[in-house]
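What follows is calculated from the coordinates using simple rules that are stated; it is not laboratory data. In this text the structure is predicted, and so the values were computed from the model without any measurement.
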Structure I
Amino acid sequence: MSQQGQAGILPLKFRFILETPLGLLVDRGQPLHFIGVGGIGMSALAEILVERGFSVSGSDPRDNSVLQALRRRGVRVFQEQSAATIEAIRTTAAADPQIVVSSAVPQSNPELVEARRVGLSVVHRSDVLAALINSQDAIAIAGSHGKTTTSTMVATLLAATANDPTAVIGGIVPGFGSNARVGNGRLLVAEADESDGSLVKFQPSLGVITNLELDHTDHYADLEALIGTLQQFASGCGRLLTNRDCPVLHQHFQPSACWSIESADGADFASIAVAEEGDGTLAAFYEQGTEVGQFRLPLPGRHNLSNATGALAACRLEGVPFEALSQAIPSLSAPGRRFDFRGSWQGRLVVDDYAHHPSEVNATLTMARLMVSTGRSPLPAVPRRVVAVFQPHRYSRTAEFGEAFAQALGQADAVLLAPLYAAGEAPLPGVSSGSLAERIAALHPALEVRVAADMQHLAQDVATLSQDGDLVLAMGAGDVNGLWDRLKALPGAAVVTPLAA
């Protein structure tokens with residue numbers, strides 16, 4: 001991306017002034033309008049800005065709990081995205097609005113077209129986030145996997161230890177009930193998304209990289225291109241904290257500090273598992289090779305242990321005592337759509353997960369199998385089998401990682417595939433959920449694999465293929481998270497037990 005950003009989007013920094021230690025503030029006389037304000041990244045920024053006293057509006061054709069919460073906080077939300085929306089804002093505001101877009105907003109969006117036609121300033125959401133990050137002490141968490149969970153953990157730990165952080169997270173933080181938090185403390189915690197390369201604008205006082213492997217092949221030609229972007233991000237960080245267990249990070253980055261869950265030798269921070277169960281992990285925490293205490297993480301899986309260790313290390317680097325952190329660890333929960341229990345349906349435990357890369361699918365299924373094998377689970381019951389319901393996300397990702405997806409999904413007792421979610425991509429010849437099913441069958445001939453024609457048939461396949469006592473694990477970044485609602489709507493459905501609030 002050029003310095004001017006995408007398609008004429010200008011940097012926002014010249015429109016900000018440093019007013020308080022808490023952040024760079026836009027001229028309060030100029031409204032901000034977010035196109036697609038319900039997006040997980042856009043809504044967090046809108047919430048923070050409106051809470052800090054700015055005039056904020058947005059548009060989104062959806063109607064969900066995130067948008068309802070924004071309305072309650074004073075954000076004016078338009079459900080129709082049209083040229084008329086821009087006109088309505090201009091005629092009711094004291095000044096012309098500044099338009100905020102994300103990479104998900106197409107150039108053909110009628111609001112964006114109208115905004116440019118009438119000469120309104122258009123900025124990218126990453127410029128707004130950069131202005132917040134660069135204006136105060138900030139922890140920015142990047143990486144191919146685990147950045148939402150690690151960001152959630154950092155923000156939760158800081159809040160639980162009276163550090164009152166501001167947070168901008170790419171998922172709903174259970175302890176906050178939101179993907180954003182406006183605090184009065186010294187630190188801001190932000191998730192730094194690498195998908196479009198815009199994180200190079202961020203200059204946090206502490207940068208964290210959880211791991212690195214090729215993804216977002218629609219944007220990065222190869223792993224080297226991704227490494228180069230993250231190295232540019234790292235060069236802008238005051239200090240850099242990385243995961244020593246990731247070979248790419250170990251080879252290509254020179255951090256200020258590192259963490260490990262494999263060995264305490266040579267690591268600044270380490271968590272070594274003492275006992276790994278299906279409902280959590282008991283671990284010893286080390287600093288500079290010396291054990292300083294033990295903790296029990298209430299989230300199972302080695303990937304969660306690594307995320308938690310990175311979060312603990314970040315907090316320690318910011319001066320939070322380990323004793324205070326250890327008391328806060330029991331309050332940790334995964335963010336929304338990360339092994340998110342939706343409820344019980346006819347004796348099946350239904351879980352929603354955002355896994356959409358082979359490494360994420362592998363980690364999620366490994367964790368699920370740990371519950372079966374140890375007879376312990378954070379769910380209301382211990383599952384007897386694991387039924388993987390997977391929705392491939394993007395043609396480019398499915399083509400690049402088809403074999404790896406097939407290997408990872410082989411851990412399940414049965415696999416149901418939803419129609420591929422294109423995410424705006426044009427189809428690629430020979431790439432589909434059916435072609436992935438063929439790869440799975442070739443690697444695991446004894447495994448039952450089905451491909452649903454549509455989302456309604458997917459729910460019916462779950463009803464007929466799964467059994468009482470199964471864990472139905474819906475994975476993907478598309479609309480497969482609607483499976484729970486479709487199961488509830490099936491004729492003759494038994495009483496369901498949704499997750500308590």
Structure II
Amino acid sequence: MCGILGIVAGEGSHVNQLLYDGLLVLQHRGQDAAGIVTSDGEKLHRRKSAGLVSDVFYKRHMKYLVGHMGIGHVRYPTAGTSSIAEAQPFYVNSPYGITLAHNGNLTNATELRAKVADIGRHLNTSSDSEMLLNIFAAALGDSKRMKIDKANYIDVEDIFSAVDAVHEHCVGGYAVVSLIVGVGVLGFRDPNGIRPLIIGRRDGEKGDEWIIASESVALTTLGFEKVRDVEPGEAVFISPGGHFFNRKSDGNAVHSPCIFEYVYFARPDSTIDGVSVHEARRNMGVALAERILEEIPAEEIDVVIPVPDSGRISALALAERLGVSYREGFVKNRYVGRTFLMPGQAIRKDSVRKKLNPIAKEFEGRSVLLVDDSIVRGNTSRKIVEMARDAGAAKVFFASAAPPVCHANVYGIDMPAASELIATSKSREEISAWIGCDKIFYQRLDDLVAACMLGENPPPRFDASCFDGDYVVGKITESYLAELEAMRHDDVKQKRAALAEGQSGNGR
């Protein structure tokens with residue numbers, strides 16, 4: 001999962017600070033690397049490196065990142081490695097000079113790599129994002145009509161045709177922002193709308209100013225008003241003067257946003273495809289409470305305690321429905337990264353204790369219901385249950401606001417290898433015993449979907465493939481899943497991370 005951002009301000013302005021602040025807001029979407037590219041109309045200015053936004057950009061970098069147009073990216077790797085070379089945005093100089101940032105994953109990367117070689121373009125990394133960039137650039141380079149005349153008129157149809165070529169050749173989930181030197185900023189989304197993208201606008205001193213971002217929270221934080229989500233298969237383009245163009249590609253794909261955005265990844269103060277993440281998580285909590293009441297009476301639970309932060313909203317709604325006291329039982333160290341995103345099981349296990357510390361008084365002698373957003377490997381859940389018991393809990397129940405995660409995610413979320421998912425090899429009772437709780441409760445998938453069916457025009461369906469194995473696009477074969485398994489296993493990731501660290505010289 002990654003966060004992407006594109007901004008066009010009034011000519012003579014500088015978007016470097018807006019991009020920096022926007023990436024800080026989107027930092028939860030990726031902690032592996034960050035990058036910003038800006039343009040003053042003639043040149044590109046770029047800074048990218050491994051690490052958090054605050055670690056990558058210093059004052060000297062910000063002074064260099066001049067220009068009234070720019071794009072930004074925060075990353076964690078779903079394909080390729082964690083090396084600095086794979087940090088985005090990527091750049092090609094032909095045609096025109098194009099830089100691009102991508103959120104998602106392409107499921108036909110092997111075929112794309114061969115195609116990029118066939119058309120005579122070179123790849124510097126193993127990233128599918130660089131493949132997508134080259135497909136787009138090659139299609140744009142084939143155009144004979146794209147010109148910018150003295151009146152600054154842009155024939156955007158050539159740009160949109162190049163996006164059509166991406167839709168034709170690239171399979172999977174993707175949301176993209178791209179900056180073309182002297183031409184403008186482009187954003188587009190895969191035909192199924194699996195990965196999110198939203199447009200905002202505000203009045204500037206020199207006309208309309210525009211933003212394209214992964215989540216609406218970036219818009220509101222930077223003072224832009226939400227215009228709408230980019231539609232599935234749609235491309236939007238903003239010229240240097242702030243003129244807005246758009247076109248939606250033809251096709252019969254069904255809008256299928258990733259439901260795990262609402263479960264875990266997106267910030268609760270975001271709205272994605274018209275669905276409030278906060279409200280969806282409250283609904284998850286209510287539905288989960290009904291599920292629990294089918295098995296035990298509320299009187300068996302003394303207190304509901306969330307696993308911060310993403311389990312908090314569901315836990316509060318669940319406690320209200322059960323009529324049980326809601327208490328904060330864990331203090332979170334906010335200077336430790338999200339454990340789901342950390343490479344290597346040893347690092348992940350060690351970080352749980354550093355990230356969460358129990359308040360003993362909230363556990364002593366009580367029957368506690370712990371509520372988390374999901375259970376993936378189960379290692380974090382096991383540590384949390386252990387902490388609750390060490391703090392004196394008489395009983396520990398554990399509830400997941402999501403169904404069992406049983407399948408690999410192939411559209412841009414770096415789920416573990418399928419063999420590492422606890423629900424693929426263990427029954428509910430076995431999971432309960434393994435993590436050490438007295439009883440475990442899972443959300444039902446139909447209840448999760450119903451919880452996210454919000455707004456005036458909710459999506460007709462969601463991609464819930466990590467729960468049900470129903471992949472909405474692409475031929476997801478057993479051989480592809482086996483390849484993914486080999487690439488995502490923790491042992492392999494640790495070896496890649498060690499190699500990348502050695503190549504980088506342990507420095508920036």
Structure III
Amino acid sequence: MKLRKIPEKAYKYAESLFDLKGQLQYKRKGRHLSVYCTACGTRYEGVTELGDTLEQRAMEKLLDTPVSGEIGTCPICKAKAQYRAIGRIKRDYTNRVAWMIGQRMGQDFIFRIIETEQRTWKEGKTTYTHQEYGRVYLQKGKKAERTYLYYSSWSGQTSWYMGYYSAKTLYVSNIYPDTYKEIQKTPMLKYGNPERWNLIDYYSAFSRYPDMEMVQKLGMEALLRRLIAGTGANINPRGKTIWDRLRIYKERMPMLKESGGSLLGVFQEERKSKEHWTQKQMDIELYLQGYVWNNTDRDVVREILKHTTLDKLKKYRKEQEQKNIAFQTYLDYIRMKKRAGYDIGNSIALFPKDLRRRHDEMVLELEREKMEKRKAEALQKYVGIAERYNKLDRKYRAELGEYIIRPAKNAAEIIEEGRVLHHCVGGDNYLSAHAKGTGIILFLRKADEADTPFCTIEIRGTKIEQWYEAYDQQPDKDILQPLLDNYVKGLEGKKRGRARITVSAEL
């Protein structure tokens with residue numbers, strides 16, 4: 001549909017928004033003063049002090065003494081403007097103001113956002129230019145269409161596009177007064193009452209949701225806020241009645257009104273379930289809406305309430321929060337119990353006395369379960385590690401006084417080594433390299449604790465690439481580095497025919 005022309009009086013309204021209409025550009029020579037008013041484009045002259053003779057006093061016009069930067073009034077056009085000394089004006093001055101006009105378009109409506117620029121030149125009349133940069137189209141029952149004027153530096157052209165433009169806002173406080181008359185002429189908007197709401201947001205929602213008028217009259221503030229904010233009130237525009245459009249049962253309308261519309265989500269869930277909830281079910285859903293913040297947690301609470309009452313759950317929650325244990329910790333505990341296959345139907349499992357300890361125990365149990373699964377998968381995937389063990393053992397095993405070195409027996413051993421020592425040797429890259437023979441993982445352990453992880457070595461041929469104790473640290477470097485240097489020498493000697501590698505216990 002073709003847009004209507006913006007009336008000239010709307011532009012005059014925009015120009016009236018500027019407190020100062022330009023500058024009073026002055027030049028002084030002694031007591032003589034010449035002033036150019038950029039608002040009306042005229043020059044007037046006078047003096048700041050009257051002369052001594054009667055003729056001078058009769059002929060001269062006394063003017064206020066100007067001070068650069070202060071505000072004065074043009075005696076010709078009565079415009080307020082700022083005094084500026086002509087000799088000090090080096091550039092033009094610009095000010096901008098944004099405003100909005102609303103216009104009826106048949107049965108539809110459009111808000112148009114415009115920026116007016118005021119520009120003042122040296123000894124030139126103040127000019128005004130107007131650039132429309134935003135539009136909001138409203139159609140009955142449809143989402144508002146917002147478009148912005150976009151300038152492409154690549155093509156050098158401007159065009160309108162849908163979306164959000166960060167540099168300029170649609171939310172302006174200056175509204176052309178005739179906008180309200182235009183709204184009253186538009187059938188789909190005439191019964192709206194924006195009160196304290198932003199005009200664009202309010203009427204964007206009002207045109208989309210015809211029931212907003214009734215929602216507002218019934219005082220359902222929370223629902224009104226959701227509709228205006230567009231935060232998903234889940235309205236069915238094709239419903240024949242207001243309760244159908246709100247997707248709730250008719251009998252819930254009084255309670256919805258009493259709640260200010262905040263219970264809409266609860267009542268919508270009830271109708272979605274195709275059941276009429278008992279008071280007990282309603283209490284549960286009200287509790288979930290008010291005190292449980294996401295749907296995943298609500299599902300856990302519903303599972304809990306299959307085995308206990310809402311009052312008992314509330315009591316337990318209060319007891320834990322008094323111990324500074326968050327409700328989320330309890331929900332995580334129940335989740336882990338279910339994941340591990342436990343029955344939460346008994347009160348001991350459902351409401352543990354020492355929740356924090358039980359929670360931490362479940363974390364460890366699931367970690368062990370996860371680790372065992374990881375080991376089982378790795379044993380199958382990297383079967384070559386176990387198949388190459390005997391060969392590698394003959395090549396790399398060594399007795400080093402108080403220490404021994406040997407290769408990993410299988411993939412599970414490497415994963416356990418990484419878990420206990422808290423480093424990354426259990427990752428797939430190390431497992432794959434060991435299985436292919438491109439990077440061999442050796443265990444350095446104390447001889448009297450041969451089954452306890454202590455230090456991990458990565459070796460290629462006879463060159464040690466890296467070695468670390470727990471947490472990728474080397475606290476025993478002064479002891480272990482000389483020992484490993486001798487170990488490498490032993491490997492190289494073994495290549496030349498020595499049968500085994502041994503290092504003196506004195507090291």
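Given that mean projected area of the Cα convex hull in nm², for residues 236-387 alone, derived from a single structure, equals 13.4, which label among I, II, III identifies that structure? Mind dumping the intermediate values first?
On the way: I: 10.0; II: 13.4; III: 14.0.
Computed on structure II.
Here the criterion is relative contact order in percent (Cα under 8 Å, 6 or more apart), and among I, II, III the highest value is seen for II. Here Rg and Dmax of the Cα atoms in Å, for residues 60-251 alone was derived from just one of the structures I, II, III, and that gives 23.4, 86; the source is III.
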